[in-house]
1. One of 1, 2 was used to compute FRET efficiency 1/(1 + (r/R0)^6) of positions 27 and 51 (r between Cβ atoms, R0 = 35 Å, to 0.05), and the answer was 1.00. Which one was it?
2. Out of 1, 2, choose the structure whose coordinates give distance in nm of label points 7 Å out along Cα→Cβ at positions 3 and 19 equal to 3.2 when calculated.
3. A value of 1.8 was derived for distance in nm of label points 7 Å out along Cα→Cβ at positions 11 and 43; which structure in 1, 2 was it taken from?
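No value in this document is a laboratory result; all are computed from the given coordinates. Remember, predicted model here, so these are calculated numbers, not experimental data. Cβ atoms are built from the backbone, for glycine too; each structure is taken alone.
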Structure 1
């Protein structure tokens, strides 16, 4: 899931080198993915009315469901 999220995010942003993903596993069934992008690219990753972010969350949810897990996505801006 981490690799897919990085791939999608790098394709959306103007500063792909600033993209990073941290994985936090709360327990056996929940994963929190923290996507950090350049502050200037936040709009590109979130999209109008959050449509892009929701689409990414849907893809991650499908992958997690196949493994019997629950996934959450947090998107944070990283100032350089």
Structure 2
């Protein structure tokens, strides 16, 4: 579940290993580029944390963030 924290939508994902985590990051990157909306991504081994906010709107959560969050969830 995505949580709102500090004007960002955040979610942590956990995978079997680093390769699965890295593969997920690659898929997120492709979607993000397609929609020209780029998340903050933090990865340690099998965990990936994603934060979304719309920087050009004052670094707040917008519909654009919720839309990308749904598309990211659809990857799973």
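1. Working: 1: 0.70; 2: 1.00.
Working through the options, I get structure 2.
2. 2
3. Checking each candidate, the match is 2.
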